[in-house]
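Please treat every number below as a calculation from the coordinates, not as lab data. In this text the structure is predicted, and so the values were computed from the model without any measurement. Cβ atoms are built from the backbone, for glycine too; each structure is taken alone.
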Structure I
Amino acid sequence: MIKDVLVPEKVGNYYIFPKRVVGFDIEKTNVTATKVHLKGHSVAIEQFLDEKLEIGNQLTHDQKVVKVIKNIVGSMGKFDEIYTAIPSSQVIFKSLKFPFLSYNKIKMVLRYEVEPLLPFSLEDAVIDFIITKQFPEEKSSEIMVAAVQKIYVEQQVKLFEEAGVSPKKVSVDLLSLYSLYKKIPQYANLKSGVALVDVGFSDTRIAYIHDGRLAFVRTLPKGVFSYAKALSGRYSISQSEAVSQLMRFGLTKEDDAQYKEAIEKVLGAFWSEVAFTLQSFTAQIGDAVDISKILLLGQGSHIKGIDSFVKGFLHIDSQLFQVEGLTDEKNVSIKNSLTVPRSNIISLAIALPSPIMDKFNLYQVGVSKADMSLLNKQLITAIVFVCVIFLLLFLHSFIQIKKLDNEIAQSQKEVISRLKERFNVPKEEDTVEDVVDFAKREVKKEENVWGVFSGKDRVSFLKYLLVLTDVVDKEALGLQIKSLIISDADKQIVLDAKVKGFPELKKLVKDLRSHSQLFSYVQSPDKTEFSMKITLKK
């Protein structure tokens, strides 16, 4: 597109060209999508969709996902770009520190530093990072590295390509969630340990944030289905019924003692594992660090009473993750006062622009070629435009000069023809300068001859003075004359004077112009103290 070639998409955080981005979060049981509109500095959250994958047909899981993506794309209306994220369970995370503040310098050495830490070949890996904290006094940066096998990124991109679209960006779910967390004012300034726990149907994603920076990321292969499986055994119901009981009643079914005992034991066993994971995080930080807050999200956060249970079980302040604080920022709005569904929090995080995730993109296949292609297009376009501009300027100048030359030549012919007719100019006088000089000499001769006989027809200077005296009401106008010069040679009167105001000045000019038999032109001054020129009629 022309805007990609000639003008950058944005300058800093300001979007020059408005665009709509759809963020996709693909889980094992459903796909959620959120559309945001980016314009200037403003971000408008416009639409949320959540569609479950079909159950019990002959399609593979990927085919079901492709079908759902097609449905969502068809329901989303107009958009410009698609962002998606791969699950953190497929990603290797490493927290590293580099003696650089520059993003580009870190990127240059990153692969060499990460290679020994990977359980797979560097050639098979896609690596990117976010800066979690910088220390200007040390000129160093802490980063969170995300390394994933290329095959997972290719599989993610293929799902969209088979649905007829192509993602512009592939991020990681928990990194996007962290960037959303940092955009919410009530969370961004928390300095103590905070755990983000996203309980899905089949796995649980945990991000530990220490002193405002992302320190650890881990995925547990257990989720709501694990709850349901354990509950079905203890409560003697099917697993599907257990899921239904969990999502309908949660921990609020007080009239059923057997159910209450079973659900508390199931959740207790699960959150003991989560607590162990959190303890391992704090142990690695050291310095007697404690977790002061747990923020819950995902499908598991829909279980009624889960926040109170976790708070009582772990003795840690536990709350549902709230995104409404986003609108505390003056540039973020939610269209039509929509409420952000809890299931769409990750897809919203993927779609929202963020300084943290701005440069992060695991979809690097062909990125270098695309960048080089864009650069070549920009250079070629710039050269073509410069050449076209110079060519147009040259053509315009050439055409204008040609027209002007033709006009001058035509005018000269007309002048020579008219003057020759009037003054009997000799044929040998064939240039404009010669013909005009000859005509001037002839006019001068005629004036001299006429002057001898026209004395009686000349208007006397006294007559001019008389007219001026009759016309001008000095008292009414407040006229004060400094000087009055009548020049017969120049055929004009120069009146240096002053009047009371602009209405009087306007009347003076009007009265003088009424004597058109004597005056051919009366100058209209723009000041009440003026020097007025009055041209005499011959």
Structure II
Amino acid sequence: MTTPTMNAADALADAFWQGFLRRDPTYATLIGDERYDDLLGDPGPDGRAAERAAYEDVLSGAAAIDRDGLDVEGRITLDMLETVARMGIAQLDQHLYELTAVDQMAGPQQLPGDLSSIQRVDTPERFDRLIARLRAYPDWIDAWIGVLREGVDSGRTAAPSVLARTIDQVERMLGTSADQAPLLARNPGLDDDQRARLRDVLERDVCEAQERFLRALRDAAPRARAGDGIWAIPGGDEAYRTHILAHTTLDATPAELHEYGLAQIESIDRERAAIARDLGFADVAALRASLDADPANLAREGREIVELARSQVARANDAAPRWFGRLPRAECRVEAVEAYRDRESPPAFYYPPAADGSRPGIYYINTFGPEHRPLHRLATTTFHEAVPGHHFQLTIESEHEGLNAFRRFGSRLAGIAFTEGWGLYSERLADEMGLFATPQERLGMLDAQAWRGARLVVDTGIHAFHWDRQRGVDLLVSIGLTRLEAETETDRYIAWPGQALSYMCGLRAIAALRAEIAARDGDRFDLRGFHDQVIGHGSLPLATLRRELPGWVTPLP
């Protein structure tokens, strides 16, 4: 293994990164770093003070570094560190952490289930660390209850739909026996004594803590904010601009993004109409009605959806060498979302592999309600989340031994517009690669693109322009989502202001650079080289990508 040369930027990044892993030990577990597997972080005042101090150290350290003496990767590292620090301080100043205690997708109630996917228990020492971590769970939940109550007192509370979904989820967790808990169900290799110890800590420590959390959520429900959008909290308009910047790394206005989303929907509608005509339908509505009525377009059970996704990943892997010079070493495994969280989860999501190779990349497919999940739309999700989308970009990033650890494993702290933009670009690229098996799957791709355009409209509509939840649901249904998906997605946008904007903003940046470089190089444009350079430096702030990428891509000889 090669070791990168340590320059001033790398040293600053390493100091920040090591401190971050100590403060967020479950993130360390996620990337395969087991040093803190017996610990949980501190979401309370002391933890936030330590977080602020780390950000201030980054900014003062960056200011002392001579940028002219750095290479390209050093400049990128400083860009990313400063982006993370400035956004972190802004969010602390605006007390936005008070909104994170109630979250149906990533709230504190999710931790025991998440650990079943990321924490190894295949040795006595590893098992003991898990038990120690679960015994710390009650104090950790109590700290989160304190954060929740801070938000209630200040008026920074979740929207009613987010509180309702989170309460429903915790109630379902408490209604599930310990023997069905993911930590027991997903670790069949435990011996009888280990299973008894784990069952005991789940029943005593975890369940009692979840019960206290549920009571706090129910107490908070009558104090839910008056509007669905973040505008309804104190300082809400400023908070939304901070969320936009944090997720997109762009200083864009809600009005600009709203109009861009509407324009994207209009353009994609023309492409969808062309497919409908080619298939002999009067319009897209008639084609969609035909697909809805076709029993072959729905799975009878969830495992059929998983098997179809596996075949799509295999097809994409076979085609990839013609489009990429560099391929990830880790494999991509496909699994169904666990039952305890499938009702609140998005249609699919991706977990990157562990750094030590102990866990592959995992592409999770939501199989809840298969009768509401048309199969013609699965392919574009697969190519976004798995190959050549997130699995390629995030895995190549983590395997890049020439980058410091912060760049390899912590780049998402600097915003997700690059990562999600690459995922969305991959859907269009899959069309170029010939990966869609039918025109109906191509329609699914266009529906997904329209959905991302609609995200711009719904997210800004709810959080800046005072839309209510139902208006967001109705728009998503009108562009092709099922009502179940539209409701789940709208509640996701309500819970995570600005996150939904990152996809189309990132795609726009990558596609614009490809067009610019292709025009510059003409017939000598190297598309494989372009792809290798776009994802070969890890995730980047969009402004950094715009500045650096044209100099990396060289024309064919």
Structure III
Amino acid sequence: MSYTGMIAELPLGPDGLTGSKNLSQVRPTQLLKSHSTTYESGTLQKEGGATKYNSTVITGAPQVLGGWDWWPTAGTQRMVVVTSAGDVLKDSGTGAFGTTLASGLTVSSVIPVFVEGGKEAAANNRKLFLFTGKNAVQVLSADAATMAAITTPPTDWSGSNQPSFGLHHEGSLWGGGNANDPHRLYKSVSTNHETFTGGDSGSYSIYPGEGEGLIGAVSYKRLIIMAKKPTGMYVLDTTDPTSTNWKIYRVTPAIGMISPLAFFIGDDELFWLDQNANVQAASGITEYGDVASRNISQLADMGPFIRENVSLGQLGLVQAIYYSAKREGHFAMAGAGATKNTRRLVLDFNRLDLSRFRWSERDTPVSLWLRKDSNNIPRPMMGDDAGFVWNLDQAARSKDGSGYASEFQIPHMDLGHLDPKLGTVRKAGDFLELVVEPKGNWNLAADIYWDGELQQTVQFNMGTTGSALGSFVLGTDALAGDQVLNKKRRITGSGRRFSLVARNSGAGEDYSVAKFYLHFRPTDERL
């Protein structure tokens, strides 16, 4: 006998996570929870796993404050990290971090900023520069065993008055954020990135009467976009071939940036975290040197979520990367009550019309950077608080062999988006059906909520229901393998609004859910 009730498709968060407090205004296409998930394949899945890069802890188990994938030559790959012990360590691929490039650095409250440079002429070495704000700018020449202070800094950079950020732009090394002149941006000569005097070197005073000083800068479409704390965004327009014609102007006095690494450049756009924990985006129009900004967080009403789940006093620790292979931007930030980065806020750009948010509480991402894998694809790396470096987004859904929680929640729906009449009546649930890509012989749990109260939990197996080749009956059995499967479970309970939380936490256990269907019967119109 066929089912005589109604069947409603429940959207699975195609618009991503929202932080809205007005649950009646949450769109059916948004998610109330999206923790350790990913949207990358068009379904809701568990985010990739994590494995340790170094199997043996770095001596002293320090925090890994920053890292860089360093290629001194085309065929030589190294990893350079800065630790809370004040050491700069280099690894050759074994995970031993056996070379101490520098030691005794002052790193309290430091966000290490690495900048690649050198190679000013074909015969010159590639160089890796390290900006810390409290130590002389360090430089690693090619694959040397030590770092040293740059040879000819500006006279302003002395003692503890050192630049806190740097960048490579128009063939020169640039830096700024030194405490004794925090509103000034400095440029090296183009023929030697260690020399900031003479030649075509120079410096630029950036609206010195506004804000507390420069916090960071980025090279973007032949412009240098600079941010101050607490507020102020500025541009140095270097599009004119004559440097004396370069112009400085203010973009906005209302927003700023929160740390020297709180930005990333996506496919064609700059994103950063401002002083209010909002994600901003800027589009450069290089024909005119203009820059416009827009608040990405506002589109998903993510401001309340971020402010509730993040330690606002620790926003200065934020580090960000752009993971181009998956078209995701990751912000590492301190969770509520934490004094180090313990969360990742992720923006997914796989929908061309909408940037979607998700959230991860699995790791302690003190620092983030990218490292090219064996296929030359830059993959996300993480430095933690216990002397380990981690490979992120691994195929196995486990962290160092252990499981981790992943869950998502759809809104509390009255189904009025399907038919206004349904929004006014109670519904009695009969079945919950999901459409999945088979992943393995384990369960995805679904907590069923009616009118905000948990009624029951049903389990959906993520494995195939077919038979192996050689054991199936033609015309009767389905062949096991990759296919789309429908799984149905009987449910109980009733109410005006329905929601569900789907979760999974087993080691190596993934899920890939395309759709949910609610089978229900309309009942009465009780108040």
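Hey, mean projected area of the Cα convex hull in nm² derived from one of I, II, III reads 49.6; which structure?
Answer for the origin of the read-out: I.
Say we calculate distance in nm of label points 7 Å out along Cα→Cβ at positions 70 and 102 for every structure; which of I, II, III gives the highest result?
Evaluating distance in nm of label points 7 Å out along Cα→Cβ at positions 70 and 102 on every structure, the highest lands on I.
Thinking of I, II, III, which structure, once semi-axes √(5λ) of the Cα gyration tensor in Å, for residues 326-421 alone is computed, gives back 26, 13, 13?
II
Check the numbers for distance in nm of label points 7 Å out along Cα→Cβ at positions 110 and 446 across I, II, III and tell me which is largest.
Of structures I, II, III, the maximum of distance in nm of label points 7 Å out along Cα→Cβ at positions 110 and 446 occurs in I.
Can you spot which of I, II, III the value -14000 was calculated from, given it is helix-only ellipticity at 222 nm (-39500 (n - 2.57) for each DSSP H run of 4 or more, over all residues; to 500)?
Among I, II, III, the structure yielding -14000 for helix-only ellipticity at 222 nm (-39500 (n - 2.57) for each DSSP H run of 4 or more, over all residues; to 500) is I.
Computing distance in nm of label points 7 Å out along Cα→Cβ at positions 46 and 390 gives 3.4 for which of I, II, III?
Source structure for this number: II.
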